[in-house]
Structure I
Amino acid sequence: MKKNSTCLLLFLAGIFLLSSEVYAQKKLIKKLFGGGSDSTRSSSFVPLPAIAYSQETSLEFGLLTLYSFYTDREDTLTRNSSVQGLATYTTQKQVNLKLQTDYWTPQNRYHYFNEIRYKDFPFSFYGIGDQTRESDKQTVTQKLFRFAVEAEKKMGRSSYTGITGRFENYRFEYPIDFAEVSDQILFSGTDGGKVLFLGLSQNIDSRNNNTYPTAGTFIGLNYSYAPDLFGGENFSGTLTKFDLRTFKSLNRETVIGFNANYQTLQGDNTPFYLLPQLGNDQMMRGYYTGRYRDQSLLAAQAELRYRFHPRFGVVGFLGGGTVYANGNLNLKSLKPSYGGGMRYFFDVERGLSIRLDYGVGEKRPGEERQTGFYVSLGESF
C-alpha cells in the first residue's frame with residue numbers, strides 16, 4: 001500500500017495526550033469517551049505525535065498541535081478559530097514545518113487565514129497528464145518556502161468578499177539520471193522559481209458550523225494573478241479556484257455532504273510545480289498527491305457521515321476526478337475514488353475530530369491498485 005505524505009499519527013497515544021492535567025482513571029475515561037460537550041466554549045489544546053516511515057525519508061517523527069478557541073464565548077454564532085502547527089524531522093535530515101491560523105472575529109464580521117511553511121522534503125514525480133506511469137517515478141527533493149494570507153469581510157447575511165496573497169519559492173534537487181528518463185527535461189520549472197499570487201475572493205457561506213457542518217452550503221471563488229516580478233523563466237499568469245460544499249442532515253446522526261472542486265492555471269512559463277495536483281487527504285483520497293497533474297483539475301465527491309455516538313462516527317465516500325490540458329477535458333477519463341473511515345471527536349461541542357480514512361483509486365494495467373491511508377485532524381471538507 002502506498003503511503004500518502006500525510007503523517008501517520010499515533011492515534012491511541014494522541015488520545016491520552018488530550019488532557020494536560022493529571023486525571024484519575026475514571027475521570028480520564030469519562031473525558032475521552034463520554035458524550036458531554038463543553039457549554040462554556042472554553043479553548044482547547046491538542047498535541048499529537050506524528051510518526052511515519054517511507055523509503056525516501058526513513059523514519060519521520062515530530063509533533064502536530066491544534067489550539068481551538070472562540071473570539072466571543074458569549075455569542076453562540078461566532079465560529080471556531082484555530083491555530084495549527086506541524087513540525088517533523090527525518091533520520092535523513094529532512095524538515096517539514098507549518099504554522100496555520102484560521103481566525104473569526106466576533107459575530108463573524110471578519111475572517112482571516114494565514115499560513116507559513118518550510119519544507120525540505122522529497123516527493124515522487126511521475127510527469128504531467130492523467131496517464132503517467134508508475135515506472136516513470138523519480139524521487140525529487142523539494143525545498144519550499146510559502147507565506148499565504150487571506151482577509152475577508154462579511155458583506156451580507158452569508159456573503160464574504162476579500163483579498164488573498166501568496167508567495168512561494170521553490171528549489172529542487174534531482175537524481176543524476178532525471179533528465180534521461182522519459183521526456184522530463186521538457187518540463188518547465190525544473191530549476192525552481194518564485195511566484196507571488198495576488199487575488200480576490202468571493203464566498204457565500206450558509207453552513208451552520210465551520211468544523212462539522214450538518215446543514216448549509218459554502219461556495220468559494222478565488223481569482224489570483226501572478227505578475228512578472230521575478231523575470232527569467234518564472235511564472236506569470238492566473239490561477240482560478242472554485243469550491244462548492246453542501247450538507248444535509250438525513251436524521252440526528254446522519255449527514256450527507258457533497259464537494260466539487262475546479263482549478264485552472266493559465267499563463268507563460270507554466271512550471272510543473274504549480275500545476276493543480278490530483279489526490280490528497282481531502283479530495284480524491286486514494287491517490288498520491290501529484291501522481292497526476294496538469295493545467296486544470298476537476299473533481300467531486302459525496303460523503304455519508306454517521307455519528308452513532310457523540311465521540312465516535314464512521315463515514316463512506318465516493319468520488320471522481322481528473323486533470324487535463326487546455327481543451328482536452330474528457331469525462332470518460334474520470335478516475336474513481338472511494339473508501340471509508342472512522343472518526344474520534346476529541347471536542348464534542350466544536351465537532352473537532354481525529355480522522356482515519358482509507359481511500360481506493362484506479363488500477364492501471366500492469367500496476368497495483370492505487371490506495372492511500374490518511375490520519376488527519378478535522379473533516380475532509
Structure II
Amino acid sequence: MTLLVSAFYFFYFAIIGVYVIFMPKVLEMVHYSPSEIGIIFASAPLVRFAVPFAFIRGLKLSRSVFNTALLLMSAASLSFFVTLYHFWALLLSNIAIGIGLSLILPFIEVIVLEQIGKERYGKVRLFGSVGFILVALALVKVLNTPGIALLFLAGTTVATALSGYLIGRHDAKRPAIKVTAASAPAFSLLAHPWLWLGFLLMQVSFGPFYNFFTIYETAHGVSLDMTIYLWSFGVVMEIILFYYQGPLLRRNLHALLEFAAGATILRWLIVWQFPENLPLLFAAQSMHAISFALFHTAAISYLYTLFEQKKLAQQFFFGISYGLGGFIGAVSSGYVYEFIPDKLFLFAAAAAGLAFVALRRPQ
C-alpha cells in the first residue's frame with residue numbers, strides 16, 4: 001500500500017505542477033488576458049467548494065463515485081487538446097477536471113491517515129513534492145509549444161487515475177469501520193467557524209502565487225528557467241519538512257496553524273518588496289515548507305481529530321480552502337494583476353494576515 005500511495009502522490013502533484021506552473025503561461029502564450037486566466041483557473045476551485053455540499057445531502061464518497069471521478073479527471077485532461085483556444089469550452093474542461101480532483105484526494109488522504117498515520121504521512125506525501133519538482137524541471141526544458149504542456153498534463157492524469165484505482169481496490173478489501181448515529185453528530189461548519197475562515201483566507205493568499213508567480217517574476221526580468229528553480233527550491237524545502245515533520249505533529253496542531261499563517265505573511269511581503277532580488281526570493285521560497293507543507297499536514301491532522309465524519313471533513317477542507325479560497329484568490333488576483341500589478345503580493349500578504357487573525361480567535 002505504501003508504494004501505491006507514494007506513486008499516487010507523485011503523479012497527482014505532478015498534475016498540479018503542470019497545471020499551476022505552466023498552464024497560466026500557456027494561456028498567456030495563446031493570448032488570454034490576465035482576467036480571463038484568473039476566471040478560467042477559478043472554475044476548478046469553485047467546483048471543489050460546491051461538491052462537498054452534495055455529500056451533506058446524502059451522496060456517499062463510495063468507491064464507485066471515486067472511480068467515476070478518476071475517469072472524469074482523465075477525460076477532462078484529454079479534452080484540453082480540443083478546448084484550449086475556446087474560452088467557454090476551456091472553462092468547461094477546467095470545471096470537469098476540478099470535479100475529479102475535488103473527489104479523489106480526500107478519499108486517499110483518509111486512507112493514508114487511517115493506515116499509515118499522521119506521523120508517517122509526510123514520508124509518503126513527500127513523493128508528491130518530488131513529482132511536482134521533477135515535472136517542473138523536465139517541462140521547462142521542452143516547453144516550446146502549448147501542446148507539450150498538454151501532453152504532460154494528460155500523461156500525469158492517466159497515471160494518477162491508474163494508481164488511484166489500485167489504491168481504492170486494495171482498500172476495499174479492508175473491513176469497513178462503522179460509526180453509529182449516536183457516536184457521530186451531524187457535521188456542521190458552524191462548530192468551528194473561525195477555523196474554516198482561516199483555511200479559506202490562507203488559500204486566498206496563495207491565489208497570486210499559484211496563478212501568477214511565473215508571469216509576475218518573468219515580467220520583473222527573472223528568466224523562466226530561474227523562475228522554475230525558485231518553484232523547485234520551494235518544493236525541495238517542502239520535501240525536507242515532510243520527511244522530518246513527524247515530531248512536530250505531536251505538538252499543539254492549532255498553534256502550528258497560527259505559526260504557518262504568520263510565516264506566510266512574511267513570505268508574501270518579501271515577494272512584494274523584492275521581486276527581482278534572487279537571494280531574498282529564494283529565502284521567501286524556503287518558507288513554502290511552513291506556509292504550505294506544515295500548514296497542510298497540521299490542518300488535515302487537526303480535522304481528523306475534530307470530526308467523526310472524517311472523509312466529509314477532509315472534503316470540506318479541500319472545498320473551502322483549495323476550493324472557495326482558491327476561487328476567490330484566482331479571480332481577485334487576476335484583476336489585481338491586471339489593474340495594479342505592483343500590489344499583487346501585498347494583496348496576498350493582507351489575505352494571509354486576515355487568516356492569522358481568524359486562526360487566533362477562540363475556536
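Structural remarks
- At a computed 32 (relative contact order in percent (Cα under 8 Å, 6 or more apart)), which of I, II: II
- For distance in nm of label points 7 Å out along Cα→Cβ at positions 155 and 291 computed as 3.1, the structure of I, II it came from: II
- Structure (I, II) behind the derived value -1000 of helix-only ellipticity at 222 nm (-39500 (n - 2.57) for each DSSP H run of 4 or more, over all residues; to 500): I
- Source structure of the calculated read-out (mean count of other Cβ atoms within 10 Å over residues 91-98, 14.8) within I, II: I.
- Top of I, II by mean projected area of the Cα convex hull in nm², largest first: I
- Value 17.5, 57, calculated as Rg and Dmax of the Cα atoms in Å, for residues 219-322 alone, assigned to which of I, II: I
- Taking FRET efficiency 1/(1 + (r/R0)^6) of positions 251 and 275 (r between Cβ atoms, R0 = 35 Å, to 0.05) as the criterion, the highest value among I, II goes to II.
Rule-based calculations on the coordinates, nothing more; no lab input. A quick note: this is a predicted structure, and the numbers were derived from the prediction, not measured. Cβ atoms are built from the backbone, for glycine too; each structure is taken alone.
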